[in-house]
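Q: Take a look at the structures below.
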Structure I
Amino acid sequence: MNLGHCKILHHEMNSLPMFPLGTVIFPNQRFDLRVFEARYLKLVSDILTAESLFGSCLIEKGHEVGGGDTRFGTGTLCEVVQSQRLGENQLHVEVRGVQKIFIEEWLPEVSYPIARISEADDDIQRKFESKSMVKIISELEKCYSLIYHLQKIDSKPPNQKQFESLNLYQLCDLSPLGQMNRYKLLECESESQRGMLLLEMIIDERETLEGLIQIQMKDQ
């Protein structure tokens, strides 16, 4: 994290523009946003003239467009890497997750959502030092092989060497999991807890995929 990020997070609680989404964003994850709603076009415009930082959190109920949603309490500090205008009232925004945050309080909304947030004590290791890491990578490799087989994808699935260079959050992002499971991983209080939970989840996913292949073979 650079010094610009630290200026926001050094205080116990700080207000931050928020962009609730239907997907969980992890620290170190890169993702693309297509922004078209007026209030979020305003949000992007405002932050690009300042620190280029905003918060993201998973929507619990409701939708991204139109407001009226309810939101989960753990999210991610995000940084705009670059933006590009796609047309009238549309932006393509490339974003990077920076650090886990807690939403302490939602503030009165003027142009877009704003919340008081606090920093999570969440040290991101370049490589998760655990015996579980080898098992996580092995199970993840199996999952992708099964997915490629089920979907009849001709190209080769990701292999062990490609996964070994990633940290735990990046492996969480690449795991074929639903949004609630992704949120549970983000919410974990330690790397150790997150690693054990991820391993459990991808073993379950691998077993489900194996079951689907067996059903597929019986139907042939």
Structure II
Amino acid sequence: MEHPIVAITGASGACYGIRLLEVLIAQGLEPYVVVSEAGRQVVAIELGSGNLKDLLGPSGYREEDARDFTSPLASGSFPTQGMVIAPCSTGTLGAVAHGISSNLIHRAAEVSLKEHRPLIVVPRETPLSVVALQNMLTLAQAGVHVVPANPGFYHAPQTIQDLVDFVVGRVLDLMKIPHQLTKRWTGVPVIDAPIILSSAHPELVEGSKDDRLAQDDRE
């Protein structure tokens, strides 16, 4: 069986990579996982531990060392189901766009490109520099799916998990892996509850209390 590759780099948004891995593991796809040094730091900061066993359990995936160029992922002769880099830092974006292989993540992405296997990058950065935008264009022209971590809101997300699942669901669609992580648009609004932001924090929509008081004073 061919396995997908999931790489986690040093951009904020470690939850996207971990959630994707949870789904792939649950479906028995035994993904290969590569975490960069910066990526492990971000995972620890955002999710409480940089150890995948603490987040995913001890089995169902295969972790490769980002420094190990003897890994099977470094060779095109080793078949895989394609690769996802989620989140994808702008540094990794630039390295892949320009064929610079300074770690196993870069090399595995290069292999995916040269072997014409699916490659999906999930950048999580804002605002975007001209350099980052040019690198995204270069990758898109090479056939890479560029999936910015921009969730939709038409499905009335109620939790952060809903927002994460929206992005992960789009990645799974491109991987052609079935899922039921989020409601799909069918031409009919699927919103059956108000978005929590507007109901729980009206001041974010209508202006802060101080702003309203200042307006009252002016009037």
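Q: To test your reading of the models, identify which of I, II gives 58 for percent of Cα pairs over 16 Å apart, for residues 76-115 alone when calculated.
A: Numbers: I: 58; II: 26.
Comparing all candidates, it corresponds to I.
Q: Have a look at I, II and say which one yields 57, 39, 29 for Cα extents along the principal axes in Å, as calculated. Walk me through the intermediate numbers first.
A: Details: I: 57, 39, 29; II: 72, 37, 36.
Working through the options, I get structure I.
Q: Looking just at distance in nm of label points 7 Å out along Cα→Cβ at positions 28 and 44, which of the labels I, II belongs to the structure with the highest value?
A: With respect to distance in nm of label points 7 Å out along Cα→Cβ at positions 28 and 44, the highest-scoring structure among I, II is II.
The numbers here are math on the coordinates, done by the rules we state, and not lab data. Computed from a prediction, not measured in an experiment: that's the story for all the values here. Cβ atoms are built from the backbone, for glycine too; each structure is taken alone.
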